[in-house]
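Multiple structures are listed underneath, in structure tokens.
What follows is calculated from the coordinates using simple rules that are stated; it is not laboratory data. The shown structure was predicted, so the numbers you read here are calculated from the model rather than taken from an experiment. Cβ atoms are built from the backbone, for glycine too; each structure is taken alone.
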Structure 1
Amino acid sequence: MTDLLLDAFDATQLIPGFSAPALPGERPDRATLEAAEHNTRHWVSAVSGPLPPGSDVHRDETCRMFRETFNPYRPSVLEWPTLDPAALKRITDLPIWDIAVQTEGKARLRMAAYAASLDDAAMRYALALNAWEENRHKEVLSRMVAAYGIPLASEPAYVYPKDAEWAYLVTGYSECVDSFFAFGLFEVARRSGIFPPELIDTFEPVMQEECRHILLFANWVAWHRAHLSWWRRIRFELKVARVWAFLGWERAGLARAMDAEGNEHKQDNNFTMNGAQSVTDVDISVPELMRLCLAENDRRFSGYDERLLRPETMPRLVRFALRFVRDKKT
């Protein structure tokens with residue numbers, strides 16, 4: 001398939017039978033917003049008993065969770081508060097915006113491409129909705145940078161992946177890494193008070209949506225593994241290992257992105273792991289940030305049925321690392 005320039009092409013058109021969710025035409029009232037916020041954070045299956053990975057009930061409840069926790073916010077009616085000069089400079093100077101917008105652009109196509117390859121209708125719809133929500137994240141970011149006059153490099157064409165499963169794995173595991181640290185950084189920014197509370201509130205639905213995304217991904221991985229024959233499982237695990245190796249290499253230095261004119265732009269692709277000082281005036285140590293990331297990760301997942309699997313790689317690695325580091329002495 002040729003390159004797809006997604007500003008003019010909705011990637012979910014690739015998916016048979018998928019239709020975009022209905023969204024409100026105007027900004028909902030406070031009660032409606034609060035109900036949606038609660039609904040997207042709390043879900044427990046009505047099914048009793050275990051949800052064995054790979055079983056039909058595990059698939060059905062995973063997909064039901066994703067459908068029923070959908071938050072119907074519309075990017076076009078989000079409010080972007082006026083920032084004082086210092087806060088505006090902090091936002092503008094963050095070295096992430098080109099990469100962030102392009103990452104969401106890639107994610108929507110990669111997820112849509114993999115969803116279109118699935119025969120299972122329930123999982124196909126859930127991944128299609130995930131792709132649609134990635135597109136909405138891109139719209140939120142695009143509207144925010146426009147509201148605050150943040151310059152962006154022109155976007156390149158988004159290339160349809162040759163290996164849809166590989167592309168989906170890279171996107172899914174990357175989101176697991178980035179979301180874990182982003183949860184902590186977002187809380188650091190909230191506590192710092194240097195950004196208006198209204199701006200934090202505007203981004204809150206996006207942050208919780210990322211939690212839902214990686215919850216879906218973790219359960220898809222378990223469901224998918226359980227359906228593989230032994231030799232396909234070996235091949236899959238080797239592919240997963242290559243994905244982690246790729247992500248480690250990718251985060252070893254500056255990310256390089258190409259704009260539509262072929263110019264290279266370098267930004268910090270590791271910002272979610274080392275950007276605390278960009279969102280607060282308070283000195284926060286690495287151990288303190290890691291503990292906050294763990295606490296926020298647990299908090300954001302706490303409202304979902306405990307029988308659903310959580311992403312565990314980053315929490316386990318960080319808990320292990322914390323056994324060997326100490327806080328700075330005051």
Structure 2
Amino acid sequence: MSQLPRRPRRHSPFIALVLALGLVFPAATRAQAAKADPLPSWNDGPVKQALIDFVSRVTKEGGPDFLPVEQRIAVFDNDGTLWQEKPAVQGAFLADRVQALVEKDPSLRQRQPYKAVLERDVDALMEGGEKALMELFAATHANMTQEQFQAEVRRFLRTARHPKLGVPYTQLAYQPMLELLQYLRDNGFQTWVSSGGGIDFMRVFSEELYGVPPAQVIGSSLETKYEKRGGRDVLWREPRVDHVNDKEGKPVGNDLHIGRPPVFVAGNVRSGGDIAMLEASRQRRGPSFQLLVNHDDAAREFAYQEKDGASLRAAREGGWQVVSMRDDWKTVFVTSAPPP
């Protein structure tokens with residue numbers, strides 16, 4: 001998908017759906033730079049040092065915290081952890097699909113739940129309940145083949161721009177987190193994405209944007225059937241929920257797809273959706289690391305938290321590392337990316 005920034009190859013609910021390029025160095029200089037400072041977009045401080053110390057401990061053969069390569073599993077949330085989430089990109093995709101439907105059938109403009117989406121009326125959307133949401137997802141995400149859905153996602157990522165920042169969403173990955181993903185892979189970690197967002201939506205861009213292959217993406221999903229449609233055997237997306245990979249659903253999804261507990265987990269502040277996943281990793285035997293991104297940089301990104309402060313409270317109680325975007329990151333978004 002040529003419109004997405006290229007990453008080096010690895011050699012190295014459904015309401016939640018509605019509600020990672022660094023500088024390009026030649027191979028030799030990239031390796032030298034990584035050795036000098038594996039996280040150049042991170043300010044020196046307790047969080048950066050904790051990250052480096054953890055990786056050093058678990059990769060030191062003979063050390064008390066050494067982990068064999070097969071146990072080095074790192075899991076990252078997506079929205080708000082690897083790229084911006086205001087708006088949630090899949091929510092913007094849904095709205096784009098609704099707009100396309102309305103252009104074909106203007107009568108939908110006055111019909112719920114389409115009217116609520118166009119007017120960004122979350123209360124009206126929620127009032128419609130599960131039936132309305134399922135109608136919406138059937139019209140925008142289901143009743144099509146996997147190939148058709150993936151084509152729609154690619155079209156959206158190629159053409160859509162962030163409403164405030166005016167750039168493609170694929171240029172709004174967090175540079176420091178891209179460096180962290182690569183740093184972990186360089187030290188033998190498998191990197192996974194586990195998000196409340198749709199698994200098939202994220203699999204379209206995860207490898208080129210984050211260096212995470214589709215097989216290592218976990219997300220919410222619709223039921224899918226393999227059946228004959230139009231004379232062809234296809235994977236058909238049904239308008240029924242299979243799994244919601246949010247909150248308590250995240251540890252379940254992680255266990256289903258990975259089969260062993262992650263030792264490194266990263267999430268972010270917004271809805272409390274990552275608390276269960278972070279807490280579950282802390283319960284494993286042996287060393288573990290929990291990282292929580294705090295959105296406190298209104299100047300370079302956005303500033304927001306949960307009203308009840310649940311994620312930050314859980315971080316204090318659990319001893320997690322909290323990233324201040326304002327204080328811990330030299331830069332926020334990707335420093336360079338080719339045009340779409």
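Quick check for you: by FRET efficiency 1/(1 + (r/R0)^6) of positions 41 and 321 (r between Cβ atoms, R0 = 30 Å, to 0.05), which of 1, 2 is greatest? Biggest value here belongs to 2. Looking across 1, 2, the calculation of helix-only ellipticity at 222 nm (-39500 (n - 2.57) for each DSSP H run of 4 or more, over all residues; to 500) that yields -11000 traces back to 2. Computing log10 I(q)/I(0) by the Debye sum over Cα atoms at q = 0.21, 0.26, 0.28, 0.33 Å⁻¹, for residues 169-216 alone across structures 1, 2 gives -0.72, -0.94, -1.01, -1.20 for structure 1. In this comparison of 1, 2, the computed figure 0.85 for FRET efficiency 1/(1 + (r/R0)^6) of positions 49 and 73 (r between Cβ atoms, R0 = 30 Å, to 0.05) is attributed to 2.
Work out the source of 4.0 here, i.e. which of 1, 2 gives that when distance in nm of label points 7 Å out along Cα→Cβ at positions 81 and 113 is computed. Before the final figure, lay out the partial values.
Details: 1: 4.0; 2: 2.4.
The correct label is 1.
Name the one structure among 1, 2 that Cα extents along the principal axes in Å of 56, 50, 46 was derived from. Computing Cα extents along the principal axes in Å on every structure in 1, 2 gives 56, 50, 46 only for 1.
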